[in-house]
Structure P
Amino acid sequence: MPREQIRNARILIVDDQPVNVELLERILGRRGYTNLRGLTDAREVPAVYNEFRPDLLLLDLHMPHQDGFTVMDGLKALTPPGAFFPILVLTADITPEAKQRALSMGAKDFLTKPFDPIEVLLRIENLLETRFLHLALRDHNQMLEQRVGERTKELEEAHFEMLERLAVAAEFRDDQTGQHTRRVGELAAILARHLGLARDQVELIRHAAPLHDVGKIGIPDHILLKPGPLTPEEFDVIKTHTTIGARILSGGKFPLLQMAEAIALSHHERWDGKGYPQGLQREAIPLPGRIVALADVFDAIISKRPYKKARPEEEAAAELKRGAGTQFDPRVVEAFLARTPDPV
């Protein structure tokens, strides 16, 4: 530990006898300590502690107005959790009870008066060295936590980016702009927010919803891109994109993939139970699936595809209203009609 760091430590001395405060200041001053503050009224300790931020407290026990035990008890609320703030008790009370009580209340060391100046200095230096080692360890841990946080954020962003690219790759097969997935994610997040979901759930839906049609990767082009009506057999093939997508996303350990799997499987279920692939109805359909079902249909209506023209938003909104209670969860339709741009 650098000697200069030890000598620059801030030391607070509290003793009701001015002569004792002056004695300790002289002893410490000769040793090279310069950041000293002395008090003879213990009631001033909280204010001085907050302003001076001492590295060490030299404390008498028996004082008028407020004794050392009360001072230590009051400092507990001012000391940050986990901080090592050393208190060296210097007292004329030689009873074992006083020593045991002082140490149990937070004192790190205990000396009785009259004390040996050399011993006092050695105890002080030991306590200060421990104090600064503790601070260095805390700073190092904070730096490590910051680095871990930054790395975790980078990995999350890379994870999101890979999933977004997967969603776009699937969507590019029948949407050459590749923007449908992004728009569905944004609208789904807005609806989730209007439905009162927690912020973390809103963000999960924002990132999971774009993967709703990832199963299109497994649908043959001659069916997926067919410009005319589909035969019943072809439509059955189209339906499998829900289960294909769920299989692609299955087994994920992270909430994002788990939600994306549920959305991929359920976003074509209907409120009245006439959807696919499982024929779920009402609340049996996962809420993210109900949300994405509406967001997907709305964007599909207003988007141009190889097999259809884009329609105005007013027509799309009217169609969603007609589907409330049959195709769509009425609460999700209400959220859509009341929606405002998402501020996040």
Structure Q
Amino acid sequence: MPSVISTITKYRSIRERTLTISTQVLFFHRLSHILTKGYPILDALKMTGWDPALKNVSEELITHLTRGEKIDVAFQKADFSSMVTNFLYFGRVHHDLPTMFKQCEQLLRMKKDYQQKLLQVLRYPLVLMFFIVIAFTIIKQTILPNFLMLFKEDVHSLWLMISINYLINGLGILGVGILAISIAYPFIVPRLPLQKKMKLYQKVYVLNYYHSFHLSYLFTTHLHSLLKAGLTLKQSLEIMSQHKKYQLLSHYSQQILLQLEEGVTMGQAMHSCPLLRKELTTLFHHTNDAEALKNELEMLTIFFVEYFQDKATKFLQIIQPAFFILIALIVVCIYASIMLPLYQWMAEI
């Protein structure tokens, strides 16, 4: 019993320490703004801590950094998102912290905004669908058996009701399946070997679409920041290949380096990375100058963010009307499945 209580207490303490996305967004917004004014990182953290909501986080980061810990490690120990700490790994090299923190704020804000929008979009359709399922369950248990007895000699009159029954059962099974996959995905997929993960990402359209954007954005952003810091293309790729927490990014960077050593051009080497977007591959085919490459990588980073935001917004705008149309069709079909047999029966009297 004491061990159970200690486990629960430990779990609660971890939950209390975990930073919310809103807190992280606010923190990076304040910190990046102060750093752009030219303040050193420790002074900027002290000033960020003037906000009571950010005081504990700022003090913890100051403690870790004054001990000499790397910036990504310090943020990891302060319970920031793994997406942020992985991103900050490259801050060790180029030291452009204001830009890096601004990018972290942008990524977290996008994640927060689209999570909220998705919940808002799905809330009412899912509630309506829930009540429709309950209503049809009652119809199955009460009305359908009576109809089967009434039309036992002409069961074909109930074809619509039987079809609706199969449809709702199918939608229920599909919904449970999607929910099970969504719950299992974060536990199973990260543990898969890299090659199996890559095959899965390439075969499943939704995963392919998301990971191609995510990976291309990471590749473009970090390569641009490292080139901007004065590193050569080869040195930049070597640093990216050493960051094992971005498995795909590290693997592709190693793969490109091996092909470059064999005398293949950068544009040709990119073709061996199917999850990198064609816009990125095309860029290396027609850009050889280092300065032009930095500028075009910066523009491509902005393009990826804006393009993904546009696609995500359009997707969210489609979900709710699609759900409402489906619900309306089910309601009309349920009504018709009850009334049509009755009209046929009354016509025969």
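Any read-out appearing in this document is the output of simple, stated calculations on the displayed coordinates, not a laboratory observation. Keep in mind that this is a model prediction, so the values were computed, not measured. Cβ atoms are built from the backbone, for glycine too; each structure is taken alone.
Output the label of whichever structure in P, Q has the greatest value of volume of the Cα convex hull per residue in Å³. Walk me through the intermediate numbers first.
Numbers: P: 206; Q: 215.
Structure Q comes out on top.
Looking just at mean count of other Cβ atoms within 10 Å over residues 135-142, which of the labels P, Q belongs to the structure with the highest value?
Structure Q gives the largest value of mean count of other Cβ atoms within 10 Å over residues 135-142 among P, Q.
Can you tell which of P, Q yields 0.60 when FRET efficiency 1/(1 + (r/R0)^6) of positions 79 and 303 (r between Cβ atoms, R0 = 35 Å, to 0.05) is derived from it?
Computing FRET efficiency 1/(1 + (r/R0)^6) of positions 79 and 303 (r between Cβ atoms, R0 = 35 Å, to 0.05) on every structure in P, Q gives 0.60 only for Q.
Suppose you compute helix-only ellipticity at 222 nm (-39500 (n - 2.57) for each DSSP H run of 4 or more, over all residues; to 500) for every structure in P, Q: which one lands on -27500? The partial results should precede the final answer.
Values: P: -18000; Q: -27500.
This value belongs to structure Q.
Starting from the value 1.00: which structure in P, Q was FRET efficiency 1/(1 + (r/R0)^6) of positions 127 and 327 (r between Cβ atoms, R0 = 35 Å, to 0.05) calculated from?
Q
With relative contact order in percent (Cα under 8 Å, 6 or more apart) derived from the coordinates and found to be 11, which of P, Q does the value describe?
It must be structure P, since only it matches.
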